[in-house]
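Enquirer: Presented below are the structures under discussion, each in the form of structure tokens.
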Structure I
Amino acid sequence: MKSFKHLLVAFFLFVFTIARADEGMWLPLFLQQLNEKQMKGMGMKISAKDIYNINSGSLKDAIVSFGGFCTGEVISSKGLVLTNHHCGFDAIQNHSTLERNYIRDGFWARNLSEEIPNQGLFVTFIVRIEDVTKQALNGVTKTMSESERQSAIDKNIAGLRKDNKRETYQDNFVRPFFEGNQYFLFVTETYRDIRLVGAPPSAIGNFGKDTDNWMWPRHTGDFSMFRIYAGKDNKPAPYSTDNVPYIPKRSLSISLDGVSEGDFTMVFGFPGRTTQYLPSPAVDQIMTVNDPAKIAIRDKALAVIDGFMRKDEQIKIQYAAKYASISNAWKKWQGEVLGLNSTNAVGKKKAYEADFQKRVNTNPQWKTEYGNLLGDMESHYSALKPYGYARDYYTEIVSKIELFTIAAQLNALITAYEKDGENGFKQRLPVTKNALEGLYTEYSPVVDQQLFEALMEMYVKDQDKKYVSPMLIEWLNGDMNGFKKLAAKVYDATPLDDSKATMKMLEKPAAELVAELKNQQVIRLYQDLLKTYQAEVQSKLGEINGNINKLQRTYMQAQMEVMKEKKFYPDANSTLRVTYGKVKGYNPRDAVKFDFYTYLDGVMDKYKPGDYEFDVPEKLRSLFISKDYGQYGSKGKMPVCFIAMNHTTGGNSGSPALDAYGNLIGLNFDRVWEGTMSDINYDPSICRNIMVDIRYVLFIVDKYAGAGHLVKEMKLVHPKKK
């Protein structure tokens with residue numbers, strides 16, 4: 001009965017917040033109460049229990065968090081997992097060499113014995129979700145400081161996790177919702193023996209690369225395949241040659257019928273983070289200060305890396321994943337700024353806030369509690385502005401220069417020794433070695449030195465001097481004047497840009513090594529950069545952000561209390577969500593209209609022989625010429641990608657796109673550029689998610705790669721022929 005009461009509390013909090021048809025990221029736990037009627041009205045043919053059920057197999061049992069950064073789905077009774085090519089890219093890259101280049105040529109295991117293990121890769125299933133708001137907030141009062149409040153909640157959550165009933169091989173975690181006004185517990189099962197099964201060449205899996213990223217029309221076969229292995233009892237087990245393919249509670253059936261405009265679609269996955277309920281000054285700051293700063297820094301970094309990648313195949317392999325990661329956010333932020341401007345996001349927020357304030361002022365109780373809320377938020381965001389800019393400059397620049405990453409690892413070793421002596425050093429040393437071994441495999445000192453030269457100039461010249469390292473200024477005013485000379489002297493003076501020299505150094509006795517590291521010029525510079533940031537930026541940010549967090553939580557509560565007809569839903573926080581909408585094209589700007597489908601014809605239209613982004617493998621060209629599409633083509637054409645109005649974000653990469661019957665029809669991998677601001681301001685006029693058609697995936701696997709044995713594992717259906 002107690003659990004039922006808690007469920008009712010959560011239901012009534014959500015019941016005021018039903019979103020419009022194409023917006024929102026919904027907890028599957030509440031679909032039956034809140035969304036099922038609307039979803040069926042849009043064309044869904046299954047029930048909410050078919051999507052989420054803790055008592056019998058449901059669609060949720062085929063959805064996994066892939067590595068903690070993407071989504072994947074189980075598509076066979078033998079634990080075959082489908083996700084994006086860019087989600088599996090790190091694994092593909094790790095197994096690639098100049099002689100065996102899986103990035104360039106693709107990889108396909110012909111049998112189970114050829115499937116490749118991936119150290120550190122895992123998938124996580126959600127077993128069940130429970131509302132634990134009452135327990136998490138037990139003893140929490142309004143008079144508490146933010147640190148006191150969080151301490152009390154952390155203690156409550158630790159008790160909750162410990163007392164929660166689950167199997168010995170299961171785990172759990174708790175996440176806050178609605179800015180910490182609500183809490184849910186997730187019981188999980190994690191499998192850590194995940195093996196690479198197949199991936200197309202990057203000319204298919206990353207076709208269009210940077211030019212097409214975040215763009216529509218799109219022609220990318222963005223997929224890769226892995227397999228979950230389990231112990232012989234089908235339970236999670238560490239990697240072993242004795243492990244066997246996992247038998248899932250549920251795997252997805254695959255539709256060969258495609259979609260038509262107006263069809264119902266649903267995306268099921270683990271969206272990372274959205275901030276739909278920020279006030280207008282926060283949105284304005286993102287649009288005019290933070291995004292432009294980060295874009296400018298990444299402009300420089302990408303230009304340096306790209307210059308080397310185009311000349312050197314080894315560097316191209318080493319830096320492929322890093323370049324893609326840097327470029328992805330860089331282009332997304334540009335689209336975000338464009339979308340926020342074009343949809344008048346700040347103006348809409350201000351109009352909404354004026355209405356909110358007007359309502360608050362008419363109610364004495366609300367006026368007492370919330371009357372100054374918007375003004376307080378504006379003043380705190382104004383105080384945040386210079387520190388937010390300095391934070392972005394420090395984090396973006398220091399993280400892009402990998403010599404600083406090396407210095408940070410070694411500085412942690414110094415700190416461990418100074419704090420806990422030999423014991424602390426010994427505990428930290430294997431962590432440092434492991435981190436550095438992984439870093440050096442994808443590191444070029446030549447590239448890094450040029451990044452240092454370009455980015456440190458921005459660090460010094462583009463921000464207030466009080467946020468700049470005094471040591472760096474002193475060096476520049478001395479014999480290292482000029483950033484080219486500075487970079488040359490820093491890299492010439494250190495052995496840390498050489499993997500063999502550094503790893504050999506780590507074999508020295510603790511005291512000797514620490515003394516040597518303390519004299520390293522680059523470590524001293526890193527320490528001064530960090531010290532300056534912590535003293536001048538981080539310390540100020542902590543206090544301001546604490547106040548903002550409290551105000552945001554109050555504002556969230558106030559909106560739900562005051563704006564009762566407003567359509568709220570919880571922001572994404574990397575937990576399992578369902579979003580739904582319809583297949584539909586859009587008009588990005590005046591006199592331009594985009595259709596909802598692309599075909600292989602478009603791949604050939606973009607084809608540029610030998611081009612870094614738009615080359616097309618010979619076999620794919622031959623299949624196009626002969627129109628040898630098998631059962632996957634449609635009316636003599638080969639569908640490639642389509643778009644719909646599903647509200648997605650980062651983390652939804654690899655999420656299954658499902659039809660009205662819950663069959664797999666596509667694989668989510670991107671959003672349209674004009675709509676990337678959907679994380680902050682969803683607008684149905686231009687926000688679209690991009691999916692690779694599942695028929696293109698199967699066509700590449702079967703006809704292109706000759707891996708038809710994988711298709712035979714799957715259940716193919718024709719729901720539209722019912």
Structure II
Amino acid sequence: MTAKRGEDPAAISPGLFPDALLTWAGHRDGGVRKPFRADSGRPAGGKRIDTPLLSRLRSWVDSLVKSEVDTPRVVLLVGGPGNGKTDAVESTIEFLDDRLELSGALVYGFASQFSVAPNTPPPRTAIVNLGTAFPAIPEHLRCQLRLVQDATEDTGETSHSKEDLLLEDLKSVMETTQSDIYLCCVNRGVLAQTANVAHKRFPESDLARLLDRITESTASVPSAPSCWPLAGFQHIAVWPMDVESLVDTSTAGQGNTVAHQIFHIALEEDAWRPRCPSGPRCPFCQNRRLLSARGAVDSLILALRYYEIGSGKRWSFRDLFSLVSYLLVGEYSEFQVDGETLSPCDWAARQLRMCQSGNQSDVAVARAPYLLASKLYYHRLFPVWPRFTQGSFFAAKRTVFKKDLIEPDLQSASNLFRYLASQDAQSELESGEVPRRVFGSLAPMLDPGLVSGAVKLSEGGLTAREIEEAFSLSVAEGLMLVDSKLEPLDRDILKRLSEADDALTEERFPPTKGQQVWLLRSTIRQYCARLTKRCIGTRSGVFLNAEEFDLYQQAMREPEKLKGIARQLRSLLHDDKNQFSAQLMTTFGQPVAQRSREVTLVTEAIKVRALIRAENQARPREPMPYLRVEGMDVAVTFAFFDALERVSRGLNPASLPEEIFALLNGIRSFVSGDVVRDGDRLAEGAVIQFGGGRRQLDPSHLLVPSRENP
């Protein structure tokens with residue numbers, strides 16, 4: 001079946017996967033939640049995804065109905081777009097409706113207010129007077145329930161800005177601490193701007209103090225105050241929605257993360273087309289089968305968690321829905337062929353027919369087997385290949401593959417390089433934040449194809465070295481080793497390249513071309529080895545840098561491990577005499593130009609300790625561990641942790657990356673600044689070293705102001 005040119009192929013088989021998965025992308029209707037619209041923003045067919053926040057809101061509703069002491073009457077949900085704010089507040093209304101046994105009447109009361117004409121913005125604030133609408137409800141709930149679905153939305157009124165309206169809401173909240181119920185979603189940007197406005201208009205006021213406390217409580221720092229309830233404001237609760245991970249099994253339990261739930265819905269067999277014209281060689285249907293295998297989704301979500309750790313970026317709800325669409329199907333622009341937009345399965349069938357065509361010199365036919373295999377989810381997750389279009393590779397291809405004179409048994413080799421050279425054009429069909437993340441950082445950071453040595457690529461299975469050694473002998477040798485572990489589409493490619501490998505022998509070419517032939521043949525063998533490692537490693541949860549990521553997660557959860565990291569940093573900041581020294585004339589991350597110009601502060605050992613914060617229900621778990629160096633809190637990012645670990649294993653500190661040097665210089669600068677402002681510490685024997693000599697500091701000669709009294 002085909003769609004009209006430019007038409008979304010999901011319209012061909014509405015509601016059936018894989019076609020319907022195209023609408024899950026965040027930039028499509030299925031990925032954008034509209035308040036109280038069951039047909040929007042829940043691409044999983046209206047099924048609610050359970051999250052830690054929804055459990056918290058459900059408990060809050062229970063406490064509210066029971067009139068438990070100190071239950072907040074005001075809830076602010078803070079986060080950026082795509083974090084599920086709209087779904088969270090709508091679910092809260094549904095929880096309250098159910099708890100009060102109102103049979104949907106409360107939900108309808110809000111839904112009717114958000115039911116507006118097309119191209120008309122929904123109201124900023126929806127209000128239901130619970131006492132008037134439902135006289136039978138408990139006395140303490142006979143009040144107004146005010147819902148601000150998104151305080152970021154502009155009302156269109158030029159006289160009242162978003163900041164003005166939020167200020168008015170919060171003023172009302174502070175004045176009526178025990179009456180109305182107020183539920184609001186707001187992003188961090190508007191919250192920060194509102195705080196600035198409050199300080200300009202109402203300096204030193206309780207309102208400005210409230211906004212400061214909200215901002216502080218939603219920050220990811222060790223000193224952040226309680227947010228549920230808000231420290232100093234018992235009737236207010238605030239929750240940062242973009243801090244908690246949706247892919248972390250250590251907080252949600254194995255198999256129960258938000259990502260697991262989304263994939264479970266996407267992989268339900270009954271939701272997929274019952275028959276596929278391509279059978280086992282349809283990459284989309286194979287994706288469902290592969291990810292339905294035991295442990296496959298766990299391995300995939302492990303990669304997503306590693307990405308969060310390595311990049312410091314969270315996967316939002318919208319990101320995850322887009323990722324499912326990207327991995328299992330792709331972008332509908334990829335299915336446009338000769339002016340037609342095919343459904344995914346029909347596109348696969350057409351590509352398969354081209355693979356079986358005898359005209360291997362045709363460009364479309366040449367690319368077909370690689371395009372099919374590239375839709376398998378592990379190749380979607382790790383799509384980056386070298387182009388081999390410059391330098392010695394360009395010269396070798398021009399020498400060996402003469403234009404229009406390529407011999408039949410060399411055609412498969414030529415087709416591989418033609419496909420790799422066309423990757424830029426293929427990647428342009430991808431759009432959205434998820435492909436940018438995958439191509440830009442996730443793939444280079446975690447690629448199983450780059451794993452080497454004795455690492456086993458599956459439990460009790462082959463090591464990376466064994467695969468590399470087999471393919472280094474020949475593609476046929478490697479294929480014989482891994483044949484049973486490959487998917488049909490991957491196996492088809494390796495069989496074609498085995499023929500190409502056999503054809504690229506020095507004997508059939510003049511001696512002057514031997515080097516070029518060897519280069520192309522070895523490249524094909526390396527390509528096959530990497531493709532195989534990606535296939536096996538991704539499905540088994542074996543990724544590049546996995547050991548380091550696991551150690552970092554241990555440091556986040558185990559105090560003793562974090563204390564070990566503190567000891568490593570302390571050792572790095574001190575010399576062999578256990579003294580702290582800092583260059584006073586340096587640019588962060590750069591060495592001093594001449595030793596004769598060095599000016600160094602040397603003082604007694606400084607304190608470096610792990611900041612271990614007990615987990616509680618008042619705050620989400622911190623996204624990364626922290627160390628305290630004197631009075632400075634230092635975030636231990638994965639890059640910083642990995643650098644400290646490598647130094648502890650013998651890496652010369654001079655080999656550390658520039659950004660780590662800059663961070664260490666920043667720490668030294670902060671500590672040395674505190675030292676020269678502390679007369680007691682100077683009196684205890686701080687020394688300044690000028691070049692090769694030393695001079696004892698006299699605290700009375702230093703006229704350096706303190707941080708508190710500049």
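Enquirer: Computing Kirkwood radius over Cα pairs in Å, for residues 170-353 alone gives 20.4 for which of I, II?
Expert: It traces back to II.
Enquirer: Supply the structure label, taken from I, II, corresponding to Rg and Dmax of the Cα atoms in Å with the calculated value 26.4, 79.
Expert: Comparing all candidates, it corresponds to I.
Enquirer: For which of I, II does Kirkwood radius over Cα pairs in Å, for residues 498-545 alone, calculated from the coordinates, equal 12.4?
Expert: For Kirkwood radius over Cα pairs in Å, for residues 498-545 alone, the value 12.4 is produced by structure II.
Enquirer: Going by Cα Rg over 2.2 N^0.38 Å, for residues 122-449 alone, which of structures I, II comes out largest?
Expert: Going through I, II one by one, Cα Rg over 2.2 N^0.38 Å, for residues 122-449 alone is largest in II.
Enquirer: Ok, one more. From which structure (I, II) was FRET efficiency 1/(1 + (r/R0)^6) of positions 90 and 666 (r between Cβ atoms, R0 = 25 Å, to 0.05) calculated, if the value obtained is 0.05?
Expert: Going through each structure in turn, the value belongs to II.
Enquirer: Let me ask another. Assuming 17.2 is mean count of other Cβ atoms within 10 Å over residues 370-377 as calculated from a single structure, say which of I, II it is.
Expert: It traces back to I.
Enquirer: Taking 24 as the value of relative contact order in percent (Cα under 8 Å, 6 or more apart) derived from one of the structures shown (I, II), identify that structure.
Expert: Only structure I yields this read-out.
Only the coordinates and a few stated rules stand behind these numbers; no lab work does. Since this is a predicted model, take the numbers as computed values, not measurements. Cβ atoms are built from the backbone, for glycine too; each structure is taken alone.
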